[in-house]
Structure I
Amino acid sequence: MFEKILNKIRQIYKTEEFIPLHAPVFFGNEKKYLNECIYTTFVSYVGKFVELFEKNICDYTGAKYAVATVNGTTALQIALQLAGVDAENEVITQPLTFVATVNAIKHANSNPIFIDVDIDTAGLSPEKLTAFLKNKTKQVDNKCININTNKQIKACVPVHTFGFPCRIDDIVEICNKHNIIVIEDAAESLGSFYKEKHTGTFGAAGILSFNGNKTLTTGGGGMILTDSEEFAKKAKHLTTTGKIPHKWEFNHDVVAYNGCLPEKTS
């Protein structure tokens, strides 16, 4: 089957050479803005271009806050950690996704629980999710407990596969009933709307990716979307080494990450 699909693609493109999933196109002011950034020497840390990028993403998606990160995996890991995910609990996600989704869950010291997808959306199935929660979990002190592992299921990460929105409103409703936090993996779905609302803005948080094969690229890059000011502030703090603002002193109040988006790539 794979060979048939590959041959069909090669027939369409009329080539035996490498065919990329997506080739970035730069035809605007990219070089002009890059030169401006280099001229300021403010190339590595958060500056005006990163802040403008965050604002523009908020304006487009409708999210109240956006925090730029070095990549989408980091964005998801930080969002999960801020949701309280750690080694003592588990995270529901789907098997049909890129490995970065599960890597982020593991980086947050948690383990994934795989729930099947709907064939028409390629996203997490609300029906399968409901069946799993009904048959394999119980509620204890407002916590969703996995009967098999006795661990709390803390979060759910549905994926908008290839930009196709999953039935995210149903998923959020189901998870709310079971005290599970929804963090959307909208890495591939910038520009995708579901019921007139942008993907990544339904749950407690959502993440975007700006890798070279995405709708919009910064080379690498990612973004955390949220309507919570507290969540956004903590995300910014964790991705900028946990440094307490000061003109010259370097004091850090948390073990954090150098996970911000470099100015030269925004």
Structure II
Amino acid sequence: MPNVEINADDVMIQLKGLKKSFGKQAVLLDVNLDIRRGETMVIIGQSGSGKSVILKHMVGLLQPDEGEVTVDGITISTPKFFDTRTIRRKMGMLFQMGALFDSMDTGENIAFALREHHPELSEEEIQKVVTEKLKLINLVPEFRSKMPSELSGGMRKRVALARAIALSPEILLYDEPTTGLDPITSDVINDLILDMQRKLKMTSVVVTHDMVSAFKVADRIAMLYKGRIIEVGTVDEIKNTDNPFVRQFILGQRKIPTEE
């Protein structure tokens, strides 16, 4: 299924002809993808296929060997022509294992980006935002004094999500948000992703190989296979695809169809 053309004004993130190698290993061969404003795009694919590499290009942590990355009309694959801080203030990112600062309590973790990007804010204003973000992820304000070591895996993910939305970003990137969590806690995180989308109206990109999560949170799903996006579609379109490689992945079949 081809990546359907959409109006340029409706595109928040565009990947065009993206190629990336690390040494002799080619990871992205020719990635093309348009992500609409306000949608939740889920990128699926096998472990090690390059899904997280795509996210790092979106946030400007990696630069492509060839191709373009455009975010909200700004081409960020030529960093000398733009201020990376301007783009990154538009984005929040939930890292795979949460990546909380172990030496900071919950409140300080959430406040970190506010202190970094908004030095004009008073301590009272910062603490007000921290409280608001804790409420958004359904944690009581008293959690602000908890250290990461005192939190379960699910709680750490929720606090990391609160930190990711501290600056009220227009774009939220999720790197394997349910990795390492039991099915019940994973479903809590899925519900939070949906809740953030409803309340904050952000553009969301979720990288995962968890198909239960993908089918629950996605507006559209893109399949990355051998360095290329081989199919893009709605949940129903992906579930009913005729593409043998997409079907092999979403059904969890061990045997991969023979390539012609």
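What follows is calculated from the coordinates using simple rules that are stated; it is not laboratory data. Keep in mind it's a predicted model, so treat the numbers as computed, not measured. Cβ atoms are built from the backbone, for glycine too; each structure is taken alone.
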- Message: Among I, II, considering only mean projected area of the Cα convex hull in nm², for residues 131-202 alone, which has the greatest calculated value?
- Response: I
- Query: When distance in nm of label points 7 Å out along Cα→Cβ at positions 27 and 51 is calculated, the result is 3.3; to which of the structures I, II does this value belong?
  - Reply: I
- Query: Cα extents along the principal axes in Å was computed and gave 62, 45, 37; which structure, I, II, did it come from?
  - Reply: II
- Query: Here relative contact order in percent (Cα under 8 Å, 6 or more apart) was calculated and came to 23; which of the structures I, II was it taken from?
  - Reply: I
- Note on the structure: Working back from 4.4 (distance in nm of label points 7 Å out along Cα→Cβ at positions 11 and 235, computed), options I, II, answer is structure I
- Query: Out of I, II, which one gives 2.3 for distance in nm of label points 7 Å out along Cα→Cβ at positions 75 and 195 as computed from the coordinates?
  - Reply: I
- Message: Out of I, II, which has the highest value for distance in nm of label points 7 Å out along Cα→Cβ at positions 19 and 243?
- Response: I
